[in-house]
Structures are given as structure tokens and as C-alpha cells.
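Each in C-alpha cells, the structures are laid out below.
A short reminder: the numbers here are calculations on the coordinates, not readings from a lab. If you're wondering where the values come from, they're calculated on a predicted model, not measured in any experiment. Cβ atoms are built from the backbone, for glycine too; each structure is taken alone.
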Structure I
Amino acid sequence: MPQLPMPTAIIRDGTVLEGDSESLVPWWSIAKSVLAAAAMRLSEARALDLEARFEDWPFTIRQLLHNTSGLADSGGPVYHRAVADGDPVWSVEELLARRNARMLIFAPGTDWAYSNIGYLFVRRTVERAAGADLDTALRALVFEPLGLSGTRVASTPEDLAETVWGNPTGYDPRWVYHGLLIGPPTDAVRFLAGLLSGRLVSAASLEAMLSQYRLGGALPGRPWTETGYGLGLMIGAAGDAGRTIGHSGGGPGAVSAVYGFPDLPGRPVAAAFARGTDEGVTEHEVVRLALGG
């Protein structure tokens, strides 16, 4: 099969300079930034309390957003084997039981660990507070305020088959428990640019989202020279590109990245999507776009 060009988009000074606005691509974990923005808008409307505990669990909504809840991730050998074998998607209850989710890996607020289960709980919180399913809630809270109409939640294998690389394995997007968004690269850059410019959430909410848990330094094969995590945002630095804020993601057969670079002229925001499993590929591409390469 011939290799398609990597779908990309870039904004500088608030204007889309170039971008693929036709191709639908899977956003993967970029959805965490969208979920976090939705949660902040609901918090501003006093429809949810970030300091409240999630149901009967010992952590708060803020800790879920920050990945400091102590929850394990949703993956693991059994999970990946079930996906590869085309097994029926587990119920949430089965996922939590198989991952022994009640056995936290650290006390909430004392450490950091990336957790897709945590963002499943964020999804539930957003849906409950909005009184709507995820697709409806995200359209009302995030996409419509920014004038974006091309992005939606994929709920069936057929939805994923509409994306630029198709769905040759019949992957069921419900395996992405926090929700798998599909949309054009231009929507991704417009979303993040709108968030970082303060057009979507208040200054106080944006400051909270940018309060990072510092994680460390360089990552092999990736452009990061400093790494951290805010509320639904990967935050750090990427060498000459300076401060780097956004999110990467990956799933079966594809990777994604969208980042803003507030230290560069024009405060560019760039997005890239590609086939493969190496998130470093798309991260290097967004840095190249931001630097004008």
C-alpha cells in the first residue's frame, strides 16, 4: 500500500497557515486534553467540583485530571491480547476487575502515573455533570464554542473505517474507554490554540491546567528535553522550540501529536498524525513545523 502524506496542520498568530481539513484521523490521547477542557468549563459553571472525590474512590477529580490518583493504567498483556484477538470489548466493571483497579499503586496525590482508567472516570464525570453522552457533551462544551464541526466520538469499527488509514483490523474504538475522537488535523490545532489563547476557559482555569507535575528530562527518540504533566496536558520543553504544551497519543496502527509553542514567534500550534507506533515521529514533526522547517 502506498504511504499517504502525514496529515498535518499549523497555526501561527491565530491563523491556520497550512493544514489538512479533509482527512479524518484518530486523535487517541489528544482526547484527554479535550476532556480536561470540558471538565474545567463544567467547573466554571459549578456543575462539578474538582476537589470532590470521584464516587466512593479515595481521589479527587483534580487528581484524576493530573494523573496523581494512584490508579493503574488500562493496558497490560491480557488487555492487549484481547484487543489483538478481536475479543468483545470488556465492560467497565470487567476492566476494573481485571486491572485490580481498587488496589492503588500509590496514595492519591503522592506520586504520578499515566492512567487511562483515570480518564475513563473523567469521562464519566463530564457526562454526568453535563447530563449528556460524551459526543453531545464535548460538542456543546468544547467544539461548538470554538466553531469546530468536523470532530466526533467514534463508537463503532465502521466509524474508525472512515479515517484516512481505514480500519483494516476491525478495531473497536470502545476499547478506548475515555473515548476515541476522530477529526481533521485543522480541528486539533484550532482546539489547542483556542484553549491556550484563553478563548475556551477562564484565565484561572487555564492556569490550573498548566500547573504541572514535573517528571524529568529527555526521552530517547523523542524531542523532549523536559517533561511534565498538567491537567490533561503534557507540558515541558523541546530544545530550540522552548516550552511545549499539548498531548501525544497512539493506538493500533497510528500515532498523533498536537502542541503549542508559546516561546516561538507567532506562538505556533502544530498537529501531526501518522501511521505506525512511534509517537516520536509525530512529535518531531510538530516541532519541525513550529520551527518553520
Structure II
Amino acid sequence: MKVVVAGGTGFLGEPLVKLLVARGDDVVILSRNPSKVTIGRGVAWDARTQGGWSNDVASADVIINLAGENIGEGGRWSDERKRRIIASRLDATHALVEALRNAPSRTRAFLNASAIGYYGSRGDEMLDESSAPGSDFLSEVCRRWEDAARDVESLARLVIVRIGIVLAPDGGALGKMLLPFRLFVGGKFGSGQQWMSWITRDDLLRLFEWAIDNASARGVYNGTTPNPVRNEELTKTLGRVLHRPAILPAPAFALKLALGAEMAESLLLSSQRVMPAHAARDGFAPEDSDLERALGKLLVT
């Protein structure tokens, strides 16, 4: 199977490429710096205009779109940074869809990343794939990204994965939390009452693989476990696994001073109690849905 991945060198993309290569797929990674691609075959693209890369997309059985500027890196959300965050996603998605629009008709799948930021901060409300979007900046990013991906529906089987908080020791939210806990200065964010909807990276990779192989998979899937936890529970559980206290909270005002109010609210203080209802109905279940057991597998050697 030929698989083209846009955004295949990051925290999620690189291990996904490794998984696909290991199972025997022919994997092409679209990259601005293809010389840095060490697994699979790197092909140059600029995510805005058509080029030689378009032929690889046109002949692919599966296209996976993970491309987009990291929302948590690169400083505060200035107006210019917000513009780049949105443009990086829309430009890449439009370019991929255009490459398929000019390609011969064939059976193919298009997997597009999104995030549970789509729902905005909703307190204790139980959310699933049918829930309405929120109204903050991250909601706008996700909504516009998904709308752009839906242009491919007449050309390919479309799967959108709204990704939750991804747990892996080498990056993402957990990677950032490990150092303060290991230095005995870890604790909850703000009140700690906000819901955090999580999934291990291995289970998220399994979800993508399942969506590739399951021809009936279609539409939006929440990439989370069915067991969201409050931030206070997550930090206490992490402390137990690491044998460290979780008694030094990061006050909301301090987080807002460090990151800016909007960024801190969206990334650290927002509450999203998300359930993977569609995946459960279609037969996919994460292997690790108990937080303490999952953290133990990830962190205890």
C-alpha cells in the first residue's frame, strides 16, 4: 500500500511513519526538508503550490494530513502567529485536495488530523463527535481545518481524527510535565478541576492504522480514551507513578502571565470531557484506558 504523509517528522508523524514502514507500506513523507527524512522516502513540497509531489499524492492509496504549525511552540499567540497557525493547516489541506482533484479517480482514503480543541472549553458537559464546536481560537482553527478537509469527500474516503491530549514520554503534554515533577515541583494547573481527555500515543497510532485498514471507517472520530480525568487527578496520578509529590500548583494567573491569557486558557485551563463514541460504535477501543496503568507502562522501566 502506498501511503503519503504530510507532517511525517513530528511527535505523532514520525512514529506513525515507523509503524507503516514496519508493516511493509511504501511511505512517502512530504517535507520542506526531505534530506532530514530518515525513514520512508522524503519528497519536497511547500504546502502551497502543486509540484512533483502531486504525482505521489495522486498515486497514493492513503493520504495522511498532519501538517500544521505547532500551536504550543514558538511563543505567544500574536495576531501574526495565529494567522500562521491557521494558514499552515489550510494551505496544506487545500494543496493535497487539489492534487487529488487533478488525479484519476480511484479508491483511496484521506485521513486528516484535528483536535478536541474543536469543542472549546465546556466545563463538565459530556462531549462526543456530534457536539457543536466552541467559539474560541482553537475551535476556529479546528473547524476551518475540518471544513477544508471535507472538500475531499467526493474524491476519497475521509476520516477526521480529533486528537486529545497525547501521552508519550518524549514530547507532548506529558513530556513537558515530567521535568517539574522529577524536580519535586509538579502540581495541578489552576483549579485542577478542568477535564483532560487523553490517549497514549501508541493507541492513537493504532486508531490511525485501524482507520486506514477499515474501509467502513468514515467521518469524525475522537482520538481519546473513554475515561477523561480532571487535571488534579492526572497530576496526582503522575506523582504516584514517579514517586513524587504533586503539591505545587501552577496558579492560573501565573500561567496567563507566562503564556498570555488566551493561550493559557486554551491549552492548560480549558475543560473538555470528551468521549470516543463513534470509534466505540465502529469497534475500535484503546488498549490503555486506565490512566495509572498507562503512565506506568510509559514511564516505569
Next on the checklist: To test your reading of the models, identify which of I, II gives 14.0, 38 for Rg and Dmax of the Cα atoms in Å, for residues 232-279 alone when calculated.
Outcome noted: II
Checklist entry - Quick one: Rg and Dmax of the Cα atoms in Å, for residues 48-167 alone came out at 16.2, 42 when computed from one of I, II, so which one is it? => result I
Checklist entry - Given a computed value of 0.70 for FRET efficiency 1/(1 + (r/R0)^6) of positions 64 and 256 (r between Cβ atoms, R0 = 41 Å, to 0.05), which structure among I, II does it belong to? => result II
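Compare distance in nm of label points 7 Å out along Cα→Cβ at positions 40 and 160 across structures I, II and report the one with the greatest value.
I
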Checklist entry - Out of I, II, which structure matches 7, 30, 38, 23, 3, 0 when P(r) over Cα pairs in 10 Å bins from 0, in percent is calculated? => result I
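Thinking of I, II, which structure, once relative contact order in percent (Cα under 8 Å, 6 or more apart) is computed, gives back 24?
I
Match the computed value -9000 of helix-only ellipticity at 222 nm (-39500 (n - 2.57) for each DSSP H run of 4 or more, over all residues; to 500) to one of the structures I, II, and report its label.
Details: I: -9000; II: -11500.
The structure behind it is I.
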Item to check | Comparison of I, II - label where distance in nm of label points 7 Å out along Cα→Cβ at positions 120 and 144 is highest | outcome: I
Item to check | Comparison of I, II - label where distance in nm of label points 7 Å out along Cα→Cβ at positions 136 and 192 is highest | outcome: I
Checklist entry - A value of 2.6 was derived for distance in nm of label points 7 Å out along Cα→Cβ at positions 216 and 264; which structure in I, II was it taken from? => result I
Checklist entry - Which one of I, II has P(r) over Cα pairs in 10 Å bins from 0, in percent, for residues 8-111 alone, as calculated from the coordinates, equal to 14, 44, 32, 9, 1? => result II
